Structure P
Amino acid sequence: MTKCFRAAILLIPVLLVPSAVALVRPAVALAQGSPEGESHFNSGLIHLREGRVDMAVKEFERAVKSDSKNPYFRKGLGQAYAGRGDFKDAIKQFREALELNPYYVDVRNDLGTALILAGNREEGKREFLTAYADATNPTPEVSARNLGQAYLDEKNYPEAINWFRTAIGRAPAYPDPYLGLAAALMATDRLDEAVILLESGVEAAPAPGLYLAVGQAYFKAGRFAEARSSLEEAMRKDPSGPVGQAAAQQLQSLPH
C-alpha cells in the first residue's frame with residue numbers, strides 16, 4: 001500500500017497531508033435512519049476521525065445492522081474497513097451504498113481508492129473518471145485530483161499534470177492538487193515552475209501542507225531565507241501535527 005493512498009483512507013472531514021490522496025475528503029453525509037442507527041453512525045465517525053479504526057468498524061457495523069438499507073451507514077463502514085486495510089470488505093460496502101443510492105457520487109471516490117489499494121488500478125481510475133464526469137458530483141475537483149495522484153504514482157507525469165491542473169481550475173482554494181502538481185513538476189526537473197506554482201497555492205489556499213511544500217521547494221532551489229520563513233509558518237500553523245514536525249525536521253537541515 002502506498003503511503004499517499006493509505007493516508008487518504010482516513011480523510012473523513014479534513015485530512016490533507018502532503019501527497020495524500022483526497023479521495024474521501026468530503027465528509028460522510030449526515031445519516032438519516034433510526035435513532036439507534038444514527039447514534040452508532042455518529043460514534044463511528046468520531047472514532048474514525050480520531051484514529052480508533054477498530055472501534056469505528058464496530059459502531060458502523062451496528063449502524064448497518066440497525067438499517068441495512070442506509071447508504072450513508074454503508075459508506076461509513078466501508079471507510080472504516082478501508083482504514084484498517086480490509087479493502088475487499090470496503091469495496092463490498094461501497095458498492096452496496098451505490099446500489100442503494102446510485103446518485104451518491106461521492107462514494108465512487110471511496111470505491112476508486114479501495115480498488116487501487118486492492119491492486120485494481122484501472123478499475124479504480126475508471127471510478128474516479130465516472131465520478132468526475134457525473135454532473136451531480138458536488139466535488140469534481142476531488143475526483144480530478146484523485147486521477148492526478150493515481151497517474152503520479154504510476155509515473156505518468158503528463159496525465160498527472162493534466163488532472164492536477166484540472167483540479168486547481170475547478171477549485172483554486174483546494175490545497176491538495178497544488179502538492180501533487182508540484183511533485184509531478186519536480187519529477188520532470190521543473191523546479192522553478194513548481195516553486196511558482198506553490199507560491200500561488202499558498203496565496204490561494206494557505207494550508208500548513210502548502211507552506212511546508214513551498215519551504216522544501218525553496219530549500220531545493222537554494223533559497224534558504226525564504227525556506228526558513230515558510231517552514232516556520234508551517235510549524236506555526238500545525239505546531240503538534242505531522243506537517244509541523246516535518247517542517248521542524250527540515251529546518252534542522254538549513255544552513256545557519
Structure Q
Amino acid sequence: MNKIFAAIAASFVFIQPVVGTATAAEQIIRTERVQFAKGSTSAVIRGRLKGYSDVDYLVRAGAGQTITVTLKKSNLSNYFNVLPPGSTDVAMYVGQTGEDFSGMLPTDGDYIIRVYLVRAAARRNESSNYTLTISVTGKALAPVQTSQDAVLPGTSFHASAKITCVPHIEKFLEKKPQECEAFVIRRSFDGTATVEIPQKNSVARRILFVKGKPVASDSPCPPTFTRKNDLTIVTFDTDERYEIPDALIFGG
C-alpha cells in the first residue's frame with residue numbers, strides 16, 4: 001500500500017449530515033457524507049474535534065480507484081484511520097504513524113475516514129482544528145454485467161468456491177490451514193476481479209486482482225503472492241494466507 005503525499009488541488013466540498021452513533025459511554029461518532037463538487041476529484045474539509053467527539057467521513061468509491069488522504073492539524077494527537085466498507089472498527093490504515101495515506105481500493109462501497117484524538121488526549125478533553133483533504137482518482141473497475149456472467153441469487157457475486165486459508169482473525173489463535181468460502185465479483189474475463197472472504201467476528205477480507213495478480217486489499221499489510229499450479233497464494237504479514245484458484249478469478 002503506497003504512502004504518497006503531496007499537496008492536492010481541491011475544490012469546494014458538500015457535506016451531507018447522517019445520523020450519529022454512540023460506540024461507547026464516553027464516545028460519540030458524528031457521521032458525514034462527502035460529495036465532491038461537480039467535475040472535481042478532491043475535497044477540502046475543515047473541522048474541529050474536542051474530547052471523544054470523533055468524526056466519520058463517508059466517501060463512496062470503487063474498486064481500482066485510488067484514495068489519497070492528508071491531514072493538517074493544530075494538535076499532534078489528532079489522527080485519522082481509513083476503514084473499508086462494512087467495517088465499524090477494523091481499519092485498513094491506522095494513522096498513528098503520523099503519515100498521510102494513498103492506496104488503491106479493493107472493492108466498491110463507502111469508505112470511512114475516521115478523524116479522532118488519541119485516547120489520552122480525548123480523556124484530557126483536548127481539542128484540535130484540522131483540515132482534511134480527500135482525493136479519489138482513477139476509473140472504477142465495473143463488475144461484469146449479468147448478461148455476460150450470471151450472479152449468485154440475491155447477491156452481487158458471480159461465483160463462490162471453497163478455498164484453503166488461514167484467516168486473519170484466526171492467526172492469533174491457531175495458524176492451521178482451514179477451509180473458507182470465497183466469493184468473487186469479476187470485473188473482466190482477464191483475471192481482474194475482487195475476491196471476498198468472510199471472516200468470523202470481523203469484516204470480510206477483500207483482495208483486488210488485476211490480470212490475475214493481487215494488487216490491493218483492505219488489509220493494513222501489503223499482499224505478497226506466489227504461484228502453485230493453478231493457485232495464487234496470497235499472504236499478508238506471513239500468517240494470513242488464501243489459496244485462490246484461477247477458475248474463481250477468470251471464470252469458466
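Please treat every number below as a calculation from the coordinates, not as lab data. Small disclaimer: the values here were computed from a predicted structure and weren't measured. Cβ atoms are built from the backbone, for glycine too; each structure is taken alone.
Computing Cα extents along the principal axes in Å across structures P, Q gives 55, 45, 34 for structure Q.
Assuming 27.0 is mean count of other Cβ atoms within 10 Å over residues 207-214 as calculated from a single structure, say which of P, Q it is. The read-out was computed on structure P. Can you spot which of P, Q the value 18 was calculated from, given it is relative contact order in percent (Cα under 8 Å, 6 or more apart)? This figure was derived from Q. Out of P, Q, choose the structure whose coordinates give distance in nm of label points 7 Å out along Cα→Cβ at positions 71 and 215 equal to 2.8 when calculated. Attributed to the structure labelled Q.
One of P, Q was used to calculate distance in nm of label points 7 Å out along Cα→Cβ at positions 111 and 135, giving 1.3; which?
Structure Q accounts for this read-out.
If helix-only ellipticity at 222 nm (-39500 (n - 2.57) for each DSSP H run of 4 or more, over all residues; to 500) is computed to be -1000, which of P, Q is the source? Considering all the candidates, the number was obtained from Q.
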